[in-house]
Structure 1
Amino acid sequence: MVKEKKENIIWALLVHLGYRMWGDEKKETVLPDRLFCDHGTWRKVIDRMAEVGMNTMVVDVGEGIVLPSHPELAVKGSWTPEKMRKEIEYMKSCGIEAIPKLNFSTLHDAWLGDVQYEVSTPRYYQTCSDVIRDVAEIFGNPRLFNIGMDEESDMGLQDRYDLKIVRQGSLYWHDVNFLADEVEKHGARAWMFGDDAWFRRESFYANFPKRILLSNWFYGRSFRVAEKPWQPPRINSYREFDEHGFDQIPTATNWYPDYLYKDKGIKSNDVNLPLTVAHCRQVISPERLKGFLMTTWTKTLPENFDSISHAIDLVGQSMII
């Protein structure tokens, strides 16, 4: 039975079609040469989302579609554009809007193949323009288009990479605006993560364009007591983004960060979404709170369906009046 919702806002789940986004290590778990998305599981996810009344799926595309302009980016099992269109129609029949995501963060752009090593060059810009055009066309010119951009800033996460690439200063803002321009050419509003604000606060608020929809994320279990010294900027950004007039879709997860909880005997993360919803309703103006995005950061495979279904159920509970 479809649950009633408090407002006409986005209740979204991020679902992985592609998965070549977490490094440049030449191993199957990081750079798979085949698609890690099971169609049967994918459909079960859609059906479960419809059951609880969710209205949006953010599709992390990556290498998941054979794009007409760059078929070399595909892997074994990548979907044809026709198959993706059929899935979008199926989602629509279930009351679910399909929003594409292509992550252009230099930490998460392995799906770009060799072009990931040519960031901010003419070939890079042309490739970005091409793939955005293809995906926008396949998705029927969606109203939103997520460009990722998370974790590129100074988090130390690329220290293990063979080649570390981080944009900063005016180049970073040039590329953010370039990507937003390309998305807007096809009638969509760009949507991205805003964790650059955690590290370059002054630069972020001086340069971030309000035309882009913004997502902050904090995956802890308390918004009142910081468990680690790096958490306060993440918690405070929800309020600060609102104070600076940015539209937001906060991001939550049921992903279990064992580096935070292992020593405490905590083995699940059931509370992050409800706490995120409660906190953000308090600190974000209703007119700028456009919805919530739930994430699992897991492959869409049968062995992960329970975790994905659990995430969906948590959203359903948060939507009940």
Structure 2
Amino acid sequence: MKVWLLCPGQGAQRVGMGKDLAERFPAARAVFAAADEALGVALSRLMWDGPEAELTLTHNAQPAILVHALAAHAVVREHVDPVGAAGHSLGEYAAYAAVDALGLGDAVRLVRRRGELMLEAGAARAGTMAAVLGLTPERVADVCREASTDAEVAVAANLNAPDQVVISGDPGAVERAGALLKTAGAKRVLPLKVSGAFHSPLMAPAADGLRAALAGVPFRDPAAPVVANASAGPVRDAATARRLLGEQLTAPVRWVESMQRAADLADGAPFVEIGPGNVLAGLLKRCVPGAVATSVGTAAEMDTFLAQGVA
């Protein structure tokens, strides 16, 4: 069965994630064990037993979500033929791993390092983020420019849906942008609990460190195209994958364009979200009306998927 794979980003983590997959499917269990070995820590124990406060820390949440996605992929890979993949922010690493451009150990170590660098950048220069509902990405970007100064910046960071954008930057600029966005007609502006201003210029120090980490990891040409966050275009070679992942931390996640491009490339193939939650399946249907998407992050969801003629 030809499918397009979707891999979730940060925020999808929760205590207990992936435990039922590991108990039900040996292939998933092997992925969790391999990830623990690659990191030298019992990440799976943290994922399954918590505590939640520790799991939510950026350098833990990011590898946890990636490993859950790849555990789900390990179960479906014998039954599906990916025609492409895309991942939201850190999910892009899972997307590359799912189409054999990155090895599991390299992917989980890279994402762990990415989380550490992002945490350090957030500690060095405090930043924040807020979700904006009810305005177009273009309008949000205009207002962010209006709210920014030479000393403080706000940007449209995650262009998630035609009417849902996350803004990111210095707290003062984000607060000003939020007030202006409400005046401009935003239905809601919701502050997010984050450790930094992700996908904004404030992540430049983390991006520098991440490029160095990426340079030391072997990449292969992906077996199927990956639509990159930073370009919203398909990546088919290792060099471009490495370069765009290095740019991703300070660039907006162009998710609306990415899903529209993915739908064109998928040519009618259904979308399958691997990993925790179903956020991306929901966003896809808002970005591409009529698109078909299934989420397979739990054992029950996986059993239903495999029983529907896939196996």
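Where a number appears in this text, it was derived from the coordinates with a stated rule and is not lab data. Keep in mind that this is a model prediction, so the values were computed, not measured. Cβ atoms are built from the backbone, for glycine too; each structure is taken alone.
Once distance in nm of label points 7 Å out along Cα→Cβ at positions 256 and 272 is evaluated on every structure in 1, 2, the highest one turns out to be 2. Please state which of the structures 1, 2 yields -11000 when helix-only ellipticity at 222 nm (-39500 (n - 2.57) for each DSSP H run of 4 or more, over all residues; to 500) is computed from it. The read-out comes from structure 1.
A value of 21.8 was computed for mean count of other Cβ atoms within 10 Å over residues 56-63; which of 1, 2 is the source structure?
Numbers: 1: 25.0; 2: 21.8.
Corresponding structure: 2.
When FRET efficiency 1/(1 + (r/R0)^6) of positions 192 and 224 (r between Cβ atoms, R0 = 30 Å, to 0.05) is calculated for each of the structures 1, 2, which structure yields the highest value? Please list the in-between numbers first.
Working: 1: 0.60; 2: 0.40.
Largest one: structure 1.
Comparing 1, 2, where is mean projected area of the Cα convex hull in nm² highest?
On the way: 1: 15.6; 2: 14.5.
Going through 1, 2 one by one, mean projected area of the Cα convex hull in nm² peaks for structure 1.
Source structure of the calculated read-out (percent of Cα pairs over 16 Å apart, for residues 120-175 alone, 59) within 1, 2: 1.
1, 2: which one has volume of the Cα convex hull per residue in Å³, for residues 40-167 alone, as calculated, at 129? List each step's numbers first, then the result.
Numbers: 1: 129; 2: 150.
Derived from the structure labelled 1.
Comparing 1, 2, where is FRET efficiency 1/(1 + (r/R0)^6) of positions 16 and 208 (r between Cβ atoms, R0 = 35 Å, to 0.05) highest? Display every interim value, and only then the final one.
Values: 1: 0.85; 2: 0.45.
Comparing 1, 2, the top value of FRET efficiency 1/(1 + (r/R0)^6) of positions 16 and 208 (r between Cβ atoms, R0 = 35 Å, to 0.05) belongs to 1.
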